[in-house]
Structure P
Amino acid sequence: MLSIAHLENWIRKTMPKLQPLYDAAPYPLRNVLTSARGYVLTQMRYSPAFWRHLEELLEREKHSPEEMEEYQNDSLRRLISYVFHHVPFYRQLMLERNVRPRDIRSTKDLHRLPILGRETIRARWKEFLSDDESKGGTVRVFTSGTTGAGLPVVYDAPAVARNQAFSERQRIWAGVTPREWRITFLGSRIVPLNRSCPPFWAYNYLEKQILMSIFHLSPAYISHYLAFLATQCGKVLEGFPTVLSIVSHMARAAGASLPMKAVFTNGEPLSMQGREAMESAFAAKVYDSYGMTEWAGLIQECERGRFHVISDYGILEILDQHGQPVPSGQEGYLAWTGFINRRMPFIRYRIGDKGMWDQDQTCPCGRPFPLVSPTVTRDGDNLVLSDGRILSPRAINQVLKNKTSFKVCQLVQHDKETLEIRIVSGNGEAEKEAAIVKKDLDMLLMGQFHTFVQFAREPIQRASGKIPLIISAN
C-alpha cells in the first residue's frame, strides 16, 4: 500500500514535470491543486503523533535546566546506540576509533567523535542512511544552501511530525494556536512566471494557508499585493527575511497599514534593518528562527526577544577552528547533534555558521533553553530585473535545489544585462548541473539577462569573510 511518505516522495520527483500543467490551469483549479498538495503535507505534519509530540514539548519546557540536561544526555545515549547498530558511517567510524556506545554517556563525551563537515556528507551521504527501514517509507529532499551547495537529506513521516511540533511550540509562545490561517512568502512557484496581473497567490485550504509568489515582487505589481494583504490583516505572516523585507519596505513607501498577528521568519539571516521594517509595516513582533533542512539543530526566538538553543531538538557545541569549546561571549562555529531524524542522523555536524553563547543566561521567559546569539555569516544583494521585479537571494536559491555537485554557486550581476553564474565545482557532475541551472535561471528571468557560466577555483568573499549568493558588481 502506498504510504503518505511514498506519495510525498513521488510528488517531489515529478513536480518539475507537473509544473507546466499547473501553470496552464485556471486559477480556481490551481487552488484545488495547491490544496491537494497541502493534503499530503497535512497528513504528515499534523498526524496524531504530532499532537502527542506537541503536548510533550509544552510539558518539557517547564523542566529545570538540570532536568533538561539529563533529557539531553539520555537522548544522546539512545542516539549513539542507534547509530552504532543502524548507520554504516557511524558504525565504521566508532569501530575504527575503538569507541562503543557505553563510552559516550553525556555531552561531555562527544569529543570522542570527530567534527562532521558538509563535504563528507556530500561524498558519502548514502552511508548516513539508517538500515532500520521505516515501514511507512522515506522522503528525500535537498538542502538549498545559501551558497548553492546542496545536500541530499532523507527523513520519514514521524520525523516530519516531530519537526512540526517544534515549530508550533514557538508559535504558541507568540499567542498563535496550531493551524491558524497563515500567509506564506516562501519558495513555491504557485503563479506562472509570466503572469502580469493578480492573483499572485494561491490557497491551500487544508492547511489554512495562503501562498504568495515571491517571484513577482515589483513596483508594477506591489499595489495588488498590498491591496490583498489589507484584506488579510490579523493573520499570521511567515516567510524568508529578505522577501518580507522587500514587501515591508514597499508597504512603508506606499503608506500601507498591514497589521498582522505575528511574523515568523526563517531560512536565512534576519538583519536588524529588516526586523525594524517588518515590525513597522506589519505592526507585529517578529519571531525569528535558525534551522536547517538537515534537521540537526534549532534556535528559536521567544516572546522576550531572546534566542534559545532548543535543547530537546538537539545538542549545540560552539567550537573554535581547532574544534575546542569557546567561552561565553566568544564567537565560534556551530556544531550540531540532532535528535529528531533517525533516518539520516548527524552528530557534531558543522554547517559553517557561527554564533556565541550569551554571557547572560537568564531570560524572563523562564524556559530552560540556553541563550545564544547566532551571527550572520553569509549574505547577498537582491537581483533587480529590467521589468522592476526584485528577486531576493532566497528566490534565486530555488533554482539551485537538488544541485549537489557545486561547492559554491554565486550570481554576479555585471551590468543591467549580464549575469555571471560563477561555480566552484565539487565533482564531475558540475558541468551537467550548471547547464540545468542556466536553463532554469533563464526561464525565471524571462530573457532579461544574458547569462553565462564561469567555473572558478574560489568563491567571491566580502572583506568580512561572508560568501554572498548574489553580487551586484555594477
Structure Q
Amino acid sequence: MAASLFWLTAGWLVVALLATGFLLTDLYSRALDTTLSETLDFHVESLTGFLLEARDPRDPTIALADPRFDRPRSGWYWIIRGDSGALVNLSTSVVGIDLPQLSGALDAQGRRTGVLTDAFGTQLRVIERSVTLDGKTYRIEVSGNLTEILGLVEDFRGQTFIVLGAVGAMLAIMSVIVARFAMRPIDKLSAAIESVREGDSTEITGQYPTEIAPLAEEVNELLRSNAQIIERARNQVGNLAHGLKTPIAVLRNEAASKKGALADVVQAETEKMSNMVSTYLERARLAARTSIVGKKADSTMIMLRLTRVMRKIHPDVTIAFQRPDASLPWFRGDEADLEEMAGNLLDNACKWSKGQVGVRLSSERTPKGTQLLIRIDDNGPGLSDDDARKVLRRGVRLDEKTPGTGLGLDIVKELVDVYGGSLELKRSALGGLLVELRLPTARLGGIVRPAAA
C-alpha cells in the first residue's frame, strides 16, 4: 500500500510540476513579449514626436537615446520611410542592412505589427505607424530583438524545471517519509496478525492510533469468538459421540446374542452405522481442530518420532530417514493432524513394502507459496495410475483381504483438503509407491531438534 501511495503521489506530483513549469514559462514569455511591445510603442511615439517637432524627416537630430539603436546587428532598429517605401531616415544600427517590410493593412489608428527576420537570422518584433506631415505620409518602423526574448524564455524554462525538479525530489522524499510514518501502524497490525496466524501469540497486542485501534479490537473479538465456537463444536461432537455410540453398541450386542436372519441383518447394519458415526465424528473433530488459528508443528521432530514408532511396529522393515537441514520450515497446523497424516502414510508404506521404506523432508516453492514436502516411498508392489486414482476415493480398498475399513487414507485426504495441501501417488525409484504430501508452512520455530535416531 505504501508503494502504491508513493507512486500515485509521485505521478500526480510529476504532472503538477510539469504543468506548473509550462504555465510559468508561458506567463513569463507573455510578460516579456508585452514589455517588448510596450517599449517599441514608446519608441514609436518618441520618433513621432521628434518628427513632428523637427518638421523634416531627414533632420539629424531625430534619434532615440537607447544605445541599442546605435549598435550594428543589435536587432534594435528604427526607420522612417516615405509613402512609397523609400528610406528617409534610419538608426545607426540598421546601416548596411536591408530590412524586409511589413505587409497587411493598417488598423484604424494607422498601425500594424508583426514578426520579421533580418539578414542575420534574428527574429524581430516590428511596430509600424503612419504619420502625415505637410501633406506627405511617412511610415515609422521600430523593431526589437525577439530572439533575445526567446532566449530569455528558454533560459527561464530550464532554470524553472531545475528548481521544480529539486522541489519535486524534496516532496517525493517527504511523501516517502509521510507514507512510511502513516503506514507504520498498519504494518504493526499486519505483523501482529501474522504472529497470531503463525502461532507466536494468541491475540493482537500493542498500542494503535485511534483510527486503527477498533480494527485491532474487532480482530481480537473475532479470534475469541472463533475459539468459543470451536470449543462448543468440540463439546457437541463429544456429546453426540456418546449419545450415538452407546445405543448402537447395545443393538449390536443384542443382535450378537441372538440367532437368525434378523439378528444378522441388525448386526451388519449396526456395524455400518458404527463405522459411519466414527468416520463423520472424526471428520467433525478434524474440521474443528484445523480451524484453530495460530498453530504450528516441527515436522522434523514429528517424523523422527513416527519413524521410531514404526520401526518398533514393523521390525522387519528398514526405514531410512533422510534428515533435513535446520532451515526446513514448520508445518502450519495442529501437531496431531500432521502425525495422523504422516503416520497413516508411513504405516501403509511399511505394510506394503518388501522391507525397505524411505522418508524425506524438504520445502518447495509453489504458486501457493513455500510448502512442506514429505516424500514416503517403498519397494512394494506399487500402484498403477488407475489404481492410484481409485485408492484416493472415499472408503475404496484395493485389497479386501487386508484388515481395515479403508478410511485411513480417506482421513488423510480429508485433512490435506482442509489444510489446502495436496497428495500425489507416483511410482517410486525403489520400485514401489511414492507418496508426495504437500502442506502449508509456518516460520521456523525456536526449539532445538534432537539428533536423528
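What follows is calculated from the coordinates using simple rules that are stated; it is not laboratory data. Keep in mind that this is a model prediction, so the values were computed, not measured. Cβ atoms are built from the backbone, for glycine too; each structure is taken alone.
Things worth noting here:
- Looking across P, Q, the calculation of distance in nm of label points 7 Å out along Cα→Cβ at positions 166 and 374 that yields 1.1 traces back to P.
- Entry that produces 18.0 once mean count of other Cβ atoms within 10 Å over residues 78-85 is calculated, selected from P, Q: P
- In this comparison of P, Q, the computed figure 0.50 for FRET efficiency 1/(1 + (r/R0)^6) of positions 182 and 358 (r between Cβ atoms, R0 = 30 Å, to 0.05) is attributed to P.
- Comparison of P, Q by relative contact order in percent (Cα under 8 Å, 6 or more apart) - largest value held by: P
- Here percent of Cα pairs over 43 Å apart is compared for structures P, Q. The highest value is that of Q.
- Source structure (of P, Q) for helix-only ellipticity at 222 nm (-39500 (n - 2.57) for each DSSP H run of 4 or more, over all residues; to 500), computed value -11000: P
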